[in-house]
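What follows is calculated from the coordinates using simple rules that are stated; it is not laboratory data. For clarity, every value in this text was computed on a predicted model and none was experimentally measured. Cβ atoms are built from the backbone, for glycine too; each structure is taken alone.
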Structure 1
Amino acid sequence: MRARWQPVAVGVAGGLAAGLLGVGGGVVIVPLLVANLSITQRGAHAISLAAIVPAALIGTIVYAGADELSWTAAGWLALGAIVGAPLGVRILARRSDRELAIVFLLFTIIVGVRLLLV
């Protein structure tokens, strides 16, 4: 039986990563949900998208208050995300959990390598 604190701990880790690193909390949340809470890859993606909304809102408020937010850039990025998210969800619906895990792994490796080269 899963302890009630485990989902909260996953949320804290995702929120911390989102606020500190500027990454989508899903980079942290998805693997933790799959590995520690026995949630399917597809379910973890869905939960991550829903859970990151409050963290993004709080982060936006904090960065805007510190005058670190370009509303123009954020608006254009949001427009792209509004278009891209439904497409990503449609692709996700056609893939197995194994395929999703492999794509997620490759994505994180590519991002990690790029960060090392910057």
Structure 2
Amino acid sequence: MGGLIMAVILIVIGLSALSVVMNLASFLIGWLVIGLIAGFLANYMMKGRSGDLIANLVYGLLGSVISGYVLAALNLWRLHNNLVGEIVFSTIGAMAVIGLSRLLSSNRPTYPR
């Protein structure tokens, strides 16, 4: 009887741990997808090079972090709480990151004609 109770406890603990891991994985995947979308939109609006997947992802993720901090500092974090708000404000943050990187870069980007 004691072994059965211990087995049930271990199964419950294992399922709880699996649930936490799955929630974390879905959160990270969602954050990466939103970052990629925001980076692509920002790069498109700022007329950057297309096809730079990693750069778009980095711009979008940095933009998401920056916009999250700015909105939290202004006590407007609720605007960042839904999918559309996340994409919009992450794109604005990514545009700021792209603009700052262009400002600090010695190489000026070549714009498509």
Structure 3
Amino acid sequence: MKLHELKIILEDYENQLSKNLKKELKNKLQLSVEAYPFNEYELRLTFLQEHKIISFANYEEIRQKYIIANKYLDLYGLAPRVFGQIWGESNIREKDSRFKKAHKTIDSEYKRI
């Protein structure tokens, strides 16, 4: 599920809101300041829950579909070194056993920087 697909799902739910509530949500979105982890989508989902348009079960279903479709989403939170050395190197070695961790036993001229 791409972000625009999530937006379409939320818009479909938002269409069930009354005209006044749609206007209220629009105003809240325009005035909201995003600060991780609070963002537009979190605001929209909680607003829909507050007004009984979606249940917590609906929220969990949407969340699970999005996470499954974006399995590497958690990598955005990793520090560059952790991403490269810990996740990247091991992930590449899992995919192709020809890749080896640099070491003097493999390359006698290897020097750790």
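Hey, relative contact order in percent (Cα under 8 Å, 6 or more apart) derived from one of 1, 2, 3 reads 21; which structure?
On the way: 1: 21; 2: 27; 3: 24.
Structure 1 accounts for this read-out.
With distance in nm of label points 7 Å out along Cα→Cβ at positions 11 and 99 coming out at 3.8, pick the structure among 1, 2, 3 it was computed from.
The correct label is 3.
For which of 1, 2, 3 does Kirkwood radius over Cα pairs in Å, calculated from the coordinates, equal 17.7?
Attributed to the structure labelled 3.
Quick check: 0.00 is what I get for FRET efficiency 1/(1 + (r/R0)^6) of positions 3 and 59 (r between Cβ atoms, R0 = 25 Å, to 0.05), calculated from one of 1, 2, 3. Which structure matches?
The read-out was computed on structure 2.
Consider the structures 1, 2, 3: one of them gives 4.7 for distance in nm of label points 7 Å out along Cα→Cβ at positions 19 and 83 as calculated from the coordinates. Say which.
3
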